[in-house]
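Next up: the structures, one after another.
Quick note: the coordinates plus some simple rules give every number you see, no bench work behind them. In this text, all values refer to a predicted model and were calculated from it rather than measured experimentally. Cβ atoms are built from the backbone, for glycine too; each structure is taken alone.
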Structure P
Amino acid sequence: MRAGDKITINRTVLKNRLTMAPTVKFDMASADGKATDEHVEHYRERAEGGYGLICVEATAVTPGGRFGKNHMGLWEDGQIPGHERIAKACHDAGAAVIIQLNHAGLNSAPDLGEVIAPSAVPTRREGVFAKEMTVNDIRNMQERFADGAVRAKKAGYDGVQLHGCHSYLINQFMSKKTNLRTDEYGGNVENRARFGSETIRLIRERCGEDFLISVRIAGVEPDVATAIEVAEEYVKAGCDYLQVSTGIEWDDPTLKDEGKPYNLICELGVRFHEHFKGRVPVSCVNGILTPEAARFLIENELVDTVDLGRAALADPAFCRAVLEGASYVKCFDCPRCQYGPGMPHKCPAELSKKSSILPGNHV
């Protein structure tokens with residue numbers, strides 16, 4: 001298998017095995033949650049760079065579920081036109097495109113209203129606890145995710161990715177640390193996966209069989225075996241594609257640094273692929289910063305696709321380095337990515353293409 005090989009996920013054909021991971025552009029959106037010209041150009045540039053699949057950044061399904069006020073949304077119809085422009089720009093460049101739908105739950109910005117979560121556990125604000133969601137709240141939130149998916153389909157996206165990792169709402173239902181419920185949404189694995197599973201089924205019902213449904217899932221929660229059990233519930237519900245990252249808890253002694261040419265977060269995707277091989281495509285992510293690293297994972301059939309985040313931010317055409325051996329602008333691998341919240345959104349690698357201040361990073 002090679003990085004340039006096509007892959008069909010559900011009925012969506014990806015022209016290669018390289019996908020752009022969702023990375024939020026905090027300084028591009030305004031309080032209305034609408035996509036801007038900057039968003040359109042950002043994704044157009046990377047689609048033109050050769051990615052088989054673009055996954056548009058985390059997009060809120062309710063105003064109160066945002067990380068902060070400057071965060072894209074799909075909670076109302078007036079936001080659809082901007083997303084139409086993103087989807088068209090990606091399709092025109094030959095890339096498939098999905099959008100990540102999210103509610104931050106405990107990690108929602110406290111100044112946007114009452115913070116809700118599976119259980120009444122501490123929030124980001126010291127001394128303040130989340131409101132435990134009632135069953136009616138849960139049903140309403142699942143409807144909001146489904147509404148967002150319907151809007152995504154109207155905008156022209158090939159599918160959606162549910163943000164089920166990185167300590168956000170779907171992940172919070174998955175984790176025993178944040179889900180203390182004793183009803184049908186808490187306790188055993190099936191119950192803790194129920195919020196996500198029912199959401200998948202609702203989206204499938206509303207958006208049809210051809211609509212690609214991905215879950216960006218925590219690959220260890222608290223261990224890999226439990227995370228795979230949750231993923232099995234999502235797959236039974238109709239998930240087409242598992243894109244594996246991290247979650248809230250990490251307590252798996254079998255995950256050790258053994259000198260492999262990829263890190264332990266990538267290892268989560270590799271293990272998921274071993275389990276689901278031939279059933280559901282699986283991707284890995286994190287620290288894949290060189291063409292050699294991307295090719296190694298694909299050519300050794302360790303995963304079906306690789307998600308590229310920082311490499312795609314540093315050089316929109318990084319794909320060409322993987323597929324064609326072209327030169328590329330290399331990510332500096334900063335301790336904290338310069339695209340993160342509260343940091344300059346332009347990374348030093350990106351700036352080095354335009355300035356002589358940071359020479360010598362083009363390889």
Structure Q
Amino acid sequence: MSDYPTLLQFLEQSGLSVHVYDIGRRIGQLSHDDFQGFEDGVLPYPRPMQRKAWFALVQLSETQADQPVIWFLRLDLDEQGLLVQAERDYLLSRLLESAQAQSRGADPQVFLQDNPYAFSPREDRMALFHARLGADLGLPPSRFYDHAVDYFLGRPGWDQWSFVGYQGIADVACRHSDEPLTQAITALPDEPLVALCHCLESGRPDVRLRDALITRLEQALAAPDPNIALIAALVRGLSNVADDPAVTRALRRLLNQPSAKGIELLAALAGRAWEVLKDSGLLDSFLLRLAENDHGQSAFNQCVGDLLSLPSIAEHVRGRLRDPAQAAQVREAFGRMLAGDDSSKLDD
């Protein structure tokens with residue numbers, strides 16, 4: 001048992017409320033109980049990425065008059081997806097030293113410099129995080145919001161997308177689950193649609209927006225030369241409602257297309273829309289496409305390894321991979337994975 005308090009306990013000692021956000025696969029809140037269970041070592045991190053927990057701890061004043069204090073942290077996980085307690089305890093020791101220094105009038109930042117467990121999200125992820133946090137807290141959107149709304153209403157012209165800031169797109173995506181986005185989906189050029197879909201993965205589109213995204217996905221699949229990056233983005237835009245029957249049907253049709261061998265869209269399914277793979281038939285189709293993917297064994301290893309790191313689906317995936325009735329290509333690729341064959345390289 002650790003001699004230190006948990007991160008939640010330490011930060012809550014200030015009297016401020018603390019919210020936890022996953023910053024890895026999908027930017028969104030984690031429940032207090034789930035994160036406390038993770039810190040206590042009894043629950044795996046629910047949405048690991050690259051065998052790490054990527055999260056933000058947000059301290060809020062009761063009145064919300066003060067700016068939130070935000071800690072972006074990443075901690076290694078063990079083979080069961082549980083917290084590596086020594087890393088968390090080291091981080092807490094640095095925080096305690098910082099707090100003690102501040103009480104003595106010294107500079108608390110000295111003890112937080114070169115913190116190996118702190119990180120700064122990429123610019124696009126930071127924009128989406130601030131958009132999601134602001135929407136959750138009922139705070140005003142950024143100064144880019146109004147211009148983005150005008151664009152999605154079609155007022156300046158669909159070709160004017162390069163003047164729309166990513167922060168504005170993120171704000172609209174986090175505050176609108178239907179209009180003006182539903183009507184805009186049919187007309188958006190590919191580039192702003194890709195950006196929008198990357199933001200929509202952290203929200204839940206309404207039924208009409210869901211259907212508009214599905215229609216655009218089907219149009220993209222029917223194109224003579226399908227744009228794999230666009231198709232992957234549309235999968236991400238639908239990923240937070242991937243367990244919806246209409247979305248499941250659409251993704252099943254996608255996996256029946258020749259373009260489904262593209263690793264970018266297969267990675268989008270595994271990394272963002274993993275819930276849909278709880279459907280055994282769809283998972284089998286996914287695994288077959290993955291075994292035939294256009295980047296070889298390394299891509300198969302990475303995607304399967306990624307799925308096996310997710311607590312909510314790992315046992316199901318493992319069971320399907322070991323099923324004697326599984327397709328021969330899948331069983332052979334999994335056998336090579338277990339044997340350590342990683343001869344081909346997946347591009348970054």
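Across the set P, Q, Rg/Rh (Cα atoms, Kirkwood Rh) reaches its highest value in structure Q. Looking at structures P, Q, which one was helix-only ellipticity at 222 nm (-39500 (n - 2.57) for each DSSP H run of 4 or more, over all residues; to 500) calculated from, given that it came out as -10000? The read-out comes from structure P. When relative contact order in percent (Cα under 8 Å, 6 or more apart) is calculated for each of P, Q, the greatest value falls to P.
Assuming 15.0 is mean count of other Cβ atoms within 10 Å over residues 151-158 as calculated from a single structure, say which of P, Q it is. Derived from the structure labelled Q. Across the set P, Q, mean count of other Cβ atoms within 10 Å over residues 15-22 reaches its highest value in structure P.
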